[in-house]
Structure P
Amino acid sequence: MKREYPSVIGVLVHGSVARGEPGPFSDIDMLAVINSGKKPSDFSYFDGDIHVGIGFLKIAELEKEFTDPKAFFWARGSALATKVIYDPKGIIRRVLLRWKGAKPPHKVVEKSLWDTYYYMIEYSGKMRNGWRKQDDYMTRHSARIIAHCVERALIVLNDISVISENYVWHQVLKAGKRPRHVRTDYPIALGIQGTSDTSKVYRSASRLCKETLRLIRDEFRWRAKHIRFRELLAEPLEKHGL
C-alpha cells in the first residue's frame, strides 16, 4: 500500500479483527491515513475467501471528528478498538491516544441532543399518521427511526463510546440514564424483537419516544445554551401530540 500510495502515513485495522473476535465470515476492515493531497478511492479485494476493504482518510479529517456531533462517540469508541499496523512516525498513535481520553465538547452534546429531540418529535408525527392510515410500513419505519434516535440520545446522555454497531444496542440497554421501559420498548421499536402486531410496535415506540424526550428535557433543559433549543425544551410535549 505504501508503495502504491506514497502519501500514506499510517494504516489501521478495525472491526472484529482488531477486537480479536472475528467470526468465520468476518471481513477485514482497514483504513489508510494520508497526510495531504488527493484522497485515493476506496477499494476492496478478496484474499482467498476473506473480503478485505481499504478506506482512505486524511489526517485532517481524523482530527475534525473531535468536533463532529455525528462522529464523536463512534470515533472515540473506534479508537478504543483499533489496531495500528503501520505508523512509522507515531502520528496515528498520538491521535488515537488523544481520542481515547477525549470528552465531548458542549457544542457536540447540545447539537446531538437538539437534532435527536427534533427528529423524535417529527417522526412521532409520521408514525401517528401511518397508524391512522393503517399504513404498516410508515408506522414501522417511523418507529425504527425513533428507536435510532433513542440510541443517539442515550449514547450522548451517558457519554458512551460506541465500540461497534454490533454492540450498540447492548450498550443502550445497559445505560445508567435511560427511559423507564427501554428494555421492553426499544427492541420492539427497533425491530430486533419481531412481532406481526403493528399495534404493539406503535405503542412501544410511542412510549419510548415520550419517555426519552422527557429524559432529555430533564437532563439538559438548564444546560442548553442556544435559545431555540431552550425554547423547544420548554414547550409541553402535548403541543406535539405526545
Structure Q
Amino acid sequence: MAAVLKKLCAISLRANTSYEDTKLSTSNLAKPKLWHCYTSRSLRALWALEEMGIDHDLEVMPFPPRMFQRDYLEVNALGTVPYFVDGDTHMTESSAIGLYLVERYQRYDFGLKADHAEYGDYLNWLFHSDATLTFPQTLVLRYSQLEPPERRQPQVVEDYYKWFLARLKRLNSHIVGREFLCDERFTVADIAVAYALYLGDGLGLSQFYEPQVLDYFKRMTARPAFKKTEAIGKDTSLFSPTPYPFENVPNLFG
C-alpha cells in the first residue's frame, strides 16, 4: 500500500508540475504590444523593439489619438502614446520602455549593467532625453499648432524653443569626439536622445544644432532600424508638424 501511495504521489506531482510548466509557457507566448503614432515619442519604444528583434504586436493610430481615436482612452486614460503592455506590465513612458526591454529581456548589448563605470551617465542620458530635451518641445508643439488658434501662445513657443536649444549644451560638449553617448557603442540611451533631436528636426530646429550634434543625429537616424520604424504610420497620419518659424499653421479644430 505504501508503494502504491508513493507512486500515486509521484504521478500527481508530475501532473501538477507539467500543468504549471504549461501555464508558464503559455503566458510567455503572449507578445508585448505597443500603441504608436507617427513621429510621436512611441517611436523610441518601436525603434528599440526593432533593434532588439523582439516580436511584438503594434497598433498604429492617428496623432493625437485623444482627438482622432477617442476609444483609445479606454485603453489609456491619459490619451498619450506610447502605451506598452507586456504581460502584467503596463507602461506609458517612452524612455522607460527602452530601459525595461534591456532589463526584462537581458539585452545588455543595447544597455549597461549597474556595475559598469558609465552606468550613471547612461541612466542620466535616458532620463535627460525626455525630462530636459523633449519636454520643452512638447510646449512648442502644443502652443504653436495643437491648440485652437485663439489659444495659441507665441511667447510660450518662442521661450520654449529657445529653452530646448539651450538645454542641448550638455550634449554639445559631451558628443565631441564620440560616436555614441556611452561605452563607445549604441545603447537605448542613444535611441532616447536621438528621438529628441528628431522631434526638434521635425519642428525645424535642427538648423540651430551645433555641427557635432547634427552629425550625431544623422548617424543615429541612418540606422536601418530607425529608417524602418520611422516610416510606420506616415501614410495614414492626419497631422504633420509645421516647422519653425511656425507660420500658416493649419487649424486641426476647424
Structure R
Amino acid sequence: MTDDAAGALTPDVVAGSARGRTVVVAGAGGVGGRAVCAALTAAGAHVVAVGSRAESLTHVEAAETAVLDLADPEAVAAWARELRSRQPSIDGVLHLVGGWRGGSGFDDFAWLERRVLTTLRVLSRELRDDLAASGAGRLAIVSSASVAAPKWGMANYVTLKAAVEMWVQAIAGTWRAKHEPAAAVTFIVGALDDPRVTEMLATACAGLWSLPTEEVNGALIDLSRATESASESATEPATDQGE
C-alpha cells in the first residue's frame, strides 16, 4: 500500500481502512445502499446515509441519516456546510441513487436524468474538493453491464449510465493530472436484486481505502462477471438502487 492510501489521519482513522472515515452513502435506502452502509459501519466508518424519503432510511445502519433532494444544489450545499462543521473531513462519497425506466421516451428520459445523472453531478460538484482534501478521498458509483451491450428497449437508461461513467472519469482524470490523493471508481453490476452481487458491492465499497489511490483511480471494476446470474443480467438492471 502506498503512503497516500493512509490519507490525512485523525486519531480515529486507521491507515488503509475505512475505520474513522466519514463516508456519505447517497441512495442509502435501496437494497444496495443498505448493504453498503452495513458493511462500512462494520468496518468502523462514520456513515452518513442520505435518501430522498425518511421511511427508506428506517433501520439503515449508519451514524447519521439525512433526508435530502440530491438534485437541488442549494439544499445539498446547505447540508454539506453543516456536515463540514461537525466532521474533520469528508473521505468518501458513494453514489447509489438510481431508478429504472425502459424505452426512449422524453418523459422517461427526464425522470431518469434527474435521478441517475443530476444527483451525481450536484453531489460530486459540492464534495469533490472535500474528497481531494481528505488525503484518501474515494468517490464511487454504480453503473450497469448493459452499457456495454445497449439495446433500444433501454436506450434512455444506458445513455445516462454511460454519461455518469464519463462524469466520474472526468473527475478521476483531473485528480490524476493534479496528483491529488483521491480516487474515483465505477462498479459495474448486473441486477442488484441478486444477493451475491449486493454483497460483493458492499464488500468492495468498504475495501476502497485498502487499495492504493493510483491503482484504483479511474478504475471500472466489473462485478457483473463474478456470478453466473450477474453476467446474465435482467432487462431491468440495477432496479434496487435507492433514491
| message | If relative contact order in percent (Cα under 8 Å, 6 or more apart) computes to 16, which of P, Q, R did it come from? | response | P
| From P, Q, R, which structure was mean count of other Cβ atoms within 10 Å over residues 40-47 = 10.8 calculated on? | P
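Coordinate-derived values only; no laboratory data. Here the structure is a predicted model, which is why all the values come from computation and not from measurement. Cβ atoms are built from the backbone, for glycine too; each structure is taken alone.
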